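Read the figures in this text as sums done on the coordinates, not as results from a lab. Remember, predicted model here, so these are calculated numbers, not experimental data. Cβ atoms are built from the backbone, for glycine too; each structure is taken alone.
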Structure I
Amino acid sequence: MPENSKPVRVAVNVMRSRLTVIGFNIAIVSFQIAQLYKVGGGITVPGLDYSVHVKADMALFMALALSLFAIVLFIMSCKLDEVGYCTHWTLVAGDLLMYLALANTLAGFFQPWNAALEILAAKLPAQAAQIAFLHTSMAISGGAAWFMATYAGPVVALVRSPFDKRVNIALTISYLILLLLLCWVHAQAGHVEAAVTGEKPGMIFSILRELVQPFQW
């Protein structure tokens with residue numbers, strides 16, 4: 001987290017590239033939200049003719065909300081003049097929310113599909129070995145991407161941040177608090193799904209488990 005006495009002026013194209021990433025993420029999330037009811041698994045709700053994936057749905061809606069927050073922060077970071085340099089710390093804050101949005105999108109994609117593969121393996125025992133390989137491959141690839149988005153990306157963003165050290169420390173603390181809050185939200189969603197089977201783990205354990213969410217896939 002370098003200290004910089006010079007005024008921070010980040011090229012506006014740096015911010016624009018991030019808006020492009022968020023735009024793609026919003027499109028992917030919107031598609032998956034509309035298609036998720038077709039995926040097997042989930043819980044059955046009386047009155048609905050499809051299964052509800054509570055954790056996956058919450059992850060996707062959190063991804064959508066975080067993406068929109070990130071867009072606002074990126075726009076706020078841009079100076080209103082003839083050049084449009086990004087001069088405000090909201091640029092890095094937007095980076096952090098962008099990474100969290102990507103991580104939630106990954107969770108909303110990989111978690112229900114891995115559960116669907118388990119159902120498929122039960123129905124096709126002759127192909128259990130091949131399906132297990134596919135399940136492992138998806139869990140590893142999706143899990144690696146999730147850890148990159150949740151931890152590696154924010155660390156790099158904060159280490160390379162051109163803003164004052166105090167700002168970077170405040171952003172680090174804020175990110176950790178937000179991450180724990182999201183883990184609490186996902187843990188609550190997990191408890192709703194677990195209510196069907198009656199296997200509810202403790203809330204503290206559930207929150208800590210969400211910090212390494214891909215291991216549940």
Structure II
Amino acid sequence: MRYLVAAVGLCLCARALSVCNPDHVDVPKEQASATADSIPNLRGAPGSLKAELSRLLKDAEDGVARVAPPTRNACRESCTAVGAARITIAVVPNKLLEHYEDAEKCTQRLTQTSLQPLRFGPRRVKSESELGEWIAEVSQGHGKEGALLYKKCDGRCSPRYFVDAAREGSEIVASMNVVCGPARDKDDNTYTVLSGYRWACRTRE
């Protein structure tokens with residue numbers, strides 16, 4: 001679950017959270033394996049990246065109103081978890097290549113984008129399935145954002161996706177941070193999809 005912890009989230013209140021380090025706490029919910037193969041994703045078949053994203057997003061949103069914030073010790077001693085939980089989604093390759101061209105460049109990209117992730121959104125959608133479609137679209141290099149992603153994460157380097165989402169009225173608003181890293185093994189072509197909840201950490205008054 002370290003990918004969820006490493007994901008860079010949106011701050012709910014920059015001034016109040018600035019003295020809390022970390023400024024958020026994550027609680028994992030569910031994990032699934034999904035294929036990035038084109039035909040299952042075009043059909044939205046069970047086990048496809050598109051279908052698993054939609055399922056995990058819906059399950060997480062269905063439970064967000066009932067999920068309890070972490071204990072007082074989840075944030076640093078002088079801070080506490082506050083506010084409504086946000087939904088987090090991480091999408092990471094299951095298998096990486098060990099020896100390949102661009103390996104040094106991809107290691108450098110990993111260092112750079114771990115500190116300053118590539119950012120997409122905020123995106124406003126009407127449903128979990130629509131949000132899943134957006135994530136799948138970007139991850140497959142489709143649309144303007146997908147094209148931009150693969151321009152910045154080029155060569156053999158592979159992206160990892162970290163999504164932060166919350167409902168605002170009738171819409172879901174989501175932002176995506178992308179870390180560009182070592183090349184994935186496309187012969188495997190599967191990803192691990194992880195869902196969870198995130199609370200902001202704020203200093204105790």
If helix-only ellipticity at 222 nm (-39500 (n - 2.57) for each DSSP H run of 4 or more, over all residues; to 500) is computed to be -9500, which of I, II is the source?
-> II
Structure (I, II) behind the derived value 1.00 of FRET efficiency 1/(1 + (r/R0)^6) of positions 50 and 130 (r between Cβ atoms, R0 = 30 Å, to 0.05) | II
Comparing Kirkwood radius over Cα pairs in Å across I, II, which is largest?
-> I
If FRET efficiency 1/(1 + (r/R0)^6) of positions 58 and 186 (r between Cβ atoms, R0 = 30 Å, to 0.05) is computed to be 0.60, which of I, II is the source?
-> II
Label whose coordinates, when relative contact order in percent (Cα under 8 Å, 6 or more apart) is calculated, return 39 (choices I, II) = II
